[in-house]
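Scrolling down, you'll hit the structures one after another.
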Structure 1
Amino acid sequence: MKKDLVGFCGLYCGACDNYLAFTKEKKDLLSNEKFQVSDIETLSCSGCHTNKLTEHCSKCLLRKCAMEKEIDSCGFCQKYPCDDLKKFQGDGLKWQGARHRVDVFKNIEQLTDTGIEKWIQNQENKWKCDCGLTYSYYEKKCNRCGKELCSYAEETSIRLT
């Protein structure tokens, strides 16, 4: 279900390598160093709204809070934007591997303005190469056609869509 890929925090789980690496079309991601562990299933995730999460995501305070409040996104919370979400977003400015977090407020605003279904469709298009292959937040080149991708892989890269 595509709604499972809507991160409570405003991230799109469909562009996460922990999700994509376990899909048929993106198994090439499993060759990345990150996935060279003895129990690879611990890195598999089916999306924020499921029970199949990585250890990191299963401990997420934002997810836990939103689930307790029975809301689909932090953007639907009366306390939005809370200090926890601000810190989460701010970590994207500090850590290279969290750079995708810088857009959570923009994503949440788009989600609340357009609705979940339209937001998912927009995210699917945003994270798809011209050749049609979905790519993750940090891929530099399309594995199918070789095209340079607009991602968070480079510190100076800026997402234009």
Structure 2
Amino acid sequence: MKIANEILVPELARLLAEEKEVRFTPSGNSMRPFIEGNHDSVILAPLTRSPRRGDILLVGATQPGGQTTYVLHRLVRIAHDEHGELLVLQGDGNLQGEETCRRSDVIGRVRRIETPKGRAKLLTRGRLWHALLPIRGFLLKIYRHTVVPLYRDTEK
């Protein structure tokens, strides 16, 4: 069953504020190849330390019109502006485009990624992945044509 982000994420935030870990299955393809949307599960933990480059963060940022958007993306760098620290995020499957947010926008940090069979995926591989940005498009194309069809076969 799919639950709208406007309902799901505030509940995740409430549980994380109680220092509980939560599991959910994200949708979308922006974190390929490390998180396969509608397939893999993530275990979120409260962010009890300063965010580090390479962390995968669930962030909720309020837009100028008052609407809140949510992303689950990797922290690629920490910048500073006149208001302080600025977190710069990018999806592993995105070849361009970044999101920025403040530390106060972070809802939780991915502690673990699991396949439907419970096998853990390594979180550290994503740090190397970001360094491969110049050739990531080529690698993602190979991934989409070789690995993604396997996910479709397991859903049948």
Structure 3
Amino acid sequence: MKKFSIVLFQLGILFVALCISLLAFFWLPQTAEAFAIDAPEYAYLQYPLLFGIWITLMPFILAIVEALRISRKVALDQVFTGASADHLKRIKLCAYGIMTLYVVGFVILLQLVEMNPGIALLGILISLTSMMIGLITGILEALLRKALVIKEENDLTV
């Protein structure tokens, strides 16, 4: 059962990553072009917004890779290692990086144009979600490091 749930988790992560990547590279450019035709006064934002979203895709993919590495360690029963804590740290940094990029983009868009409520809500939602993922992985990283210290003390006490 444990192996099946780990494989299911890995497949779910890969499916989410594939869907978001395909949306970002195929659906989003077409939608941005249609939006630029429908609202020509905002057409100059088409490529900067696409570029910004593609930049945030890089830390997202890196976090996905780190999550897959952690799940592989869980499958091999090697969770309580320093490497697992490092994977969690990288996921935390990626989440905070995504949050920072969206907040900076949000501020730039506020300065350039009058903000569309739908875009603002989406940006705030992504920023808050990234912040929560960063906070949760930070807590898990601290707990894992504490568990590693306790495990090392127990290993030395024979």
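Since every read-out is calculated from the coordinates, none of them should be taken as a lab result. All figures in this text were calculated on a predicted structure; none of them were measured in a lab. Cβ atoms are built from the backbone, for glycine too; each structure is taken alone.
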Exercise. 15.6, 52 is what came out when Rg and Dmax of the Cα atoms in Å was calculated for one structure; which of 1, 2, 3 is it?
Worked result: 2
For this session: Taking FRET efficiency 1/(1 + (r/R0)^6) of positions 18 and 138 (r between Cβ atoms, R0 = 25 Å, to 0.05) as the quantity of interest, name the structure among 1, 2, 3 where it is greatest.
Result: 1
